[in-house]
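Undergrad: Next up: the structures, one after another.
Just so you know, all these numbers are worked out from the coordinates, no wet-lab data involved. As the structure is a prediction and not an experimental result, all values here were calculated from the model. Cβ atoms are built from the backbone, for glycine too; each structure is taken alone.
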Structure 1
Amino acid sequence: MTAPPAVEVREGTYGERLGVVEPGGVEFIPLSERHGTPLQQLWTWTSPNLEFATIFVGVLAVAVFGLSLWQAALAIVLGSGLGAAAQGFLSARGPSHGVPQMVLSRLSFGYWGNVLPAGLNALTAGIGWFAVNSVSGALALNSLTHLSKPLCLVIVVVIMVLVGFFGHNLVQAFEKYAFPVLAVIFAIASVIILSKAHFGAAGSGGGIGGFLLTVGATFGYASGWNPYAADYTRYLPADVSKKAVGIWAGLGVFVSCVVLEFVGAASVTIGGDALGQPTGAFTGHLPSLVAKLTLLAIALGAISANALNVYSGAMSFVAVGIRLPLALRRAIVAVVFGAIGFVVALTGLHDAGAKYENFLLVIAYWIGPWLAIVLIDQYLRRGTDPETLEALVFDRSYRHWAGPIAMVTGMVVSIWLFSNQTEYTGLVPQHVKQVGDIAFEVGFAITAAVYLALKPLRR
């Protein structure tokens, strides 16, 4: 397979070097630059989830949504499973097409219609998720070193941005070498927490509403990686096993999310101020040495997550279609996003729990509809020559308005009717509180139906 003449090919020589800034932006990766194996997807998607943000999703299930430990476990498996399955499916496309996920999204939305999902992902990844994980890492470093919170935030953000600035190879290497350290520390901490947990503890009346809220939050967390999927498989050789790529990527997300979210839920049954001082409450159940190592792992895990967030957020911004005549355009955007994310993170050092809960649900509000369109469009285009599709995503005249129309419709209707946020409650939860928040499920279904109905606008 060679790049067709219409395809924009990434300039420069990059290879497998770590100390060189990745050139270009979101262009097709030449076959001569391809490297790596499917197995690397395991640590690429495990390491960034071995952090406190993952644990806190489980904390929310019991402490806020009112579920028992076993109800939380079922919701965690369901929500994480859906997000992980989509991650595996989308990751498998990267080697064949050689472009980032938000460039492939142009097939479903058109070149300029794709500004909607690409712009949303640039904001939620490069700024939103970056701020969430920066706060998590800063609070852990503060608890460990007793340095001021703003100073701790500066330290973790500088490291995060530096890794994202250098690009793909350094990001992948960082995840690889962080993986064994994070896995061992969190495994020890998890065993201790589970040994103290009260597995028969009753919930506080969360009911079906709390269950659906947990499914939405866990799906939002796992699927938050979906718009990045092909970003980290596009450098793999084109003839690599797509099945192996999908399996390792899906497993990396599923296992890490389910295990740490369940541990987070179990930690609430032990006691402590899980919402007011979440990091301290969790590590407070651990022996002193293990607690300090866990705080260090939380900070390292936050850096692992944000290396991906700032890298993919920058690529999503470039994928919007704004021409930046700079050889290091993606790297420069990563620095800008890091600076903005730092400012946002400063405001999140206080009342982090409530902000995080809302953010998880908002993520699902747009990813659900986007995912519905991408999956259906891929099914409808099955069997199409990859070279034809690659040329199409770089065609600035390509229009496909069914995608953005269906996505906006699904988002507006589902949020209006079913959102259950502290800032806004939809019509249905206002009158039937036990419904919880099913905006992402409804958004997915409505978007899929509208997209299929707009046959005259689909190519």
Structure 2
Amino acid sequence: MVVSPERTDLTNWMTGQRQYLRNALFFVLSFWLLNQVAYLFTVAEGVSIFYPPSGFAMLLIYLFGAKYLPVFFFAILIGGLPQRDVFNYNLDMLIPDLRMFLIYGTAGLILGKLNPEKQKLGATFYYTLMLIIIATALLSSAIFVMVSSDIGSTLSTRWREQVPLFFVGNLTGALTALPIFTLYLYIKSNGWKCLKRTITDEILRPDKLTVFLIIISLSFFVVFLGKFSENYSSYYYLILVPIIWTSVKWGLGCGLMYAFIGNLFTLSFYVLFGYSYYGMLEVQLIFAMSIISTVLIGLVHEQKDIFYEESIYDELTGLANMRLFRKLSASMIANAERNGETVALLFVDIDGFKALNDTFGHKAGDQALEKIGKLLKSSLREADFVARFGGDEFIIQLNGGVSEEDAGAVASSIINSMTKPFHFDNGVATIGASIGISIYPKDGANVDTLISKADKAMYAAKKSGKNCFRLYSQ
């Protein structure tokens, strides 16, 4: 049955509308829930030491786009229910609502323009976000002071007295939204089951639970001391030590989690003990410092891992590069020598790849190489490994006492898989593979000799008509 373009457009439109409603519902509900949590940390009329809703909304605008700005304003209007009397809405309520809407809505759109990779929270995203959070906190504080109803004092006096507190409050609120947003993206990308598995396998490990208990105990201890004397206020900075250490030890994800949970417990103790001798400004500064430090240290940690991975893995296919392959191969050959086993090395050259590149373009070529990498990896056992040699050539090592017949069977399976049509964005292509095989120790005692002889066998396979394999011994 042929479906008309009009029917397809209508279906796509309805699907888009359903997605918009789902996202809008999540936007409003999450904003309201975060408001309810913020009310638990109220220390004065209209002042909370933990207010992440505006920062979280900024990040949702960044993720969803400008069409969710009306949803954002609606979320602001009803976000304070039931504590807020929205039925007697007036100018005094409208001004702060507009301030939040304009500043954080605009900031979300700017973040989207500066960092278009919405699902990938890389270093560029975090550095850009830090600057935007500081700018929004400054701007929001300045507008707050300018429209302050306290006209009895001079503007300079109001700036000195109110800007620092309001700036730190806005800064802390936006920063605390970051761990929540990161968790949301993780669930959105991987699902609840993966989160449950991560909690079980990673977070509930004894070493991480120990650090978690240290952070909670330390936060309780220093806030408890602050209940009795201001002489203990300097001890509060000790909370930073285990929080930052987690970022150094386990990376950005863990660091953000511990910074968020540890500070949330600290704020809870702060409210529970009647605010203690620590000032609200000091408490929020520690919160902001812990998250900023965690992000910066975590990024250094992750960049180090990225540089290491890039040095041993092929960027396009994700397979090992030849630097890693040679190390693994030498190790496995030494192991085979000790156990008196044989090792097979397969040199794979893709037939028809140049024609595919010329016909469909380099983008299709890259897509083909990615698919080929996955196909080769899925054709092997855990004991075997594959690397990209370069261009459209790949190297496979079969370990564990494989015979020539075993290697030939693997080569035949790969060739059969390669002959299936490859689908691209702009067409379909058929390729193949010519494979040369060398065997340790018969054909060579080291990896370079085995590669050289497998390469010669591969050229023999090409001369035989392609889409076949040849043993070097043949």
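Undergrad: When you work out distance in nm of label points 7 Å out along Cα→Cβ at positions 52 and 372 for each of the structures 1, 2, which one comes out largest?
TA: Structure 2 gives the largest value of distance in nm of label points 7 Å out along Cα→Cβ at positions 52 and 372 among 1, 2.
Undergrad: In addition: To test your reading of the models, identify which of 1, 2 gives 23.4 for mean count of other Cβ atoms within 10 Å over residues 164-171 when calculated.
TA: 1
Undergrad: Between structures 1, 2, where is FRET efficiency 1/(1 + (r/R0)^6) of positions 124 and 332 (r between Cβ atoms, R0 = 30 Å, to 0.05) highest?
TA: Comparing 1, 2 by FRET efficiency 1/(1 + (r/R0)^6) of positions 124 and 332 (r between Cβ atoms, R0 = 30 Å, to 0.05), the maximum is at 1.
Undergrad: From which structure (1, 2) was distance in nm of label points 7 Å out along Cα→Cβ at positions 228 and 412 calculated, if the value obtained is 8.2?
TA: Answer by label: 2.
Undergrad: Out of 1, 2, which one gives 0.96 for Rg/Rh (Cα atoms, Kirkwood Rh) as computed from the coordinates?
TA: It traces back to 1.
Undergrad: Given 0.70 as the derived value for FRET efficiency 1/(1 + (r/R0)^6) of positions 76 and 116 (r between Cβ atoms, R0 = 30 Å, to 0.05), which of the supplied structures 1, 2 does it correspond to?
TA: This figure was derived from 2.
Undergrad: If you don't mind, there's one more thing I want to ask. Match the computed value 10 of relative contact order in percent (Cα under 8 Å, 6 or more apart) to one of the structures 1, 2, and report its label.
TA: It was calculated from structure 2.
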